[in-house]
Structure P
Amino acid sequence: MLFKANRFFEIGMFDPRTFLYGEELFLAENVKKNGGCSFYEDSVVILHKHSETIKKHISIGKQLKERFKSEVLFYTSEYKISYWQIILAKISLKILTKIYIPLKVLINRI
């Protein structure tokens, strides 16, 4: 996402409740709330090594949990998702981190 500095300040900058994950969700929503719009430019190529630094220090499970917290924060504050939707999402995260990822790692080692 690219912003002019003054526009970034006008829309409230980053949400202080998030860290590393979910900032874009809040930024896009704040742009929309402040009368702006977003565009996707497919002619520009940006090379980004996702999680190159963080994966050296934090496990994939911990990364997923942090991302999950930010996304739950976003959807509960912006779209008022229900308690049961959060419970189902938590169950899905547990299945992903406790069953699917370990199995995938095990299979890849074989």
Structure Q
Amino acid sequence: MANKKYVKGANFERQFIADKEKEYICVRSAGSHSAIDVVLIPRGMHKFSNIILCQLKTYKKGKVKPKPDKAFVELDCGENCTKWWVTRQDYKPVQVEIVDSHAI
């Protein structure tokens, strides 16, 4: 039987990608345990400075909203990307916060 938390997180990542597929080329880092869950590259934009690195988390009603992992916050992507912290409480709308932006 699959881990319920993994399945919930993976489903959230898949839904996030499905919502972004028209605007971005999307890559999911499945089961990697890395700081990055999803990578977005704008369609038609062939500059690497437009890459978006995302970390996604879900949380339940009544719980404190999680904060970005230290590894994600401290990830040095130079001037070549933007980092998005993406959260969703239960099945409410997705919230996107820019953690660090160096994109030109």
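Looking at distance in nm of label points 7 Å out along Cα→Cβ at positions 19 and 43 for structures P, Q, the greatest value goes to P. Given a computed value of 39, 39, 13 for Cα extents along the principal axes in Å, for residues 35-82 alone, which structure among P, Q does it belong to? Only structure P yields this read-out.
Consider the structures P, Q: one of them gives 25 for relative contact order in percent (Cα under 8 Å, 6 or more apart) as calculated from the coordinates. Say which. Answer by label: P.
-16000 is what came out when helix-only ellipticity at 222 nm (-39500 (n - 2.57) for each DSSP H run of 4 or more, over all residues; to 500) was calculated for one structure; which of P, Q is it? Computed on structure P. Figure out for me which of the structures P, Q the number 105 belongs to, where volume of the Cα convex hull per residue in Å³ was derived from the coordinates. The correct label is Q.
Every read-out reported here was derived from the displayed coordinates using simple, explicitly stated rules and does not represent laboratory data. As the structure is a prediction and not an experimental result, all values here were calculated from the model. Cβ atoms are built from the backbone, for glycine too; each structure is taken alone.
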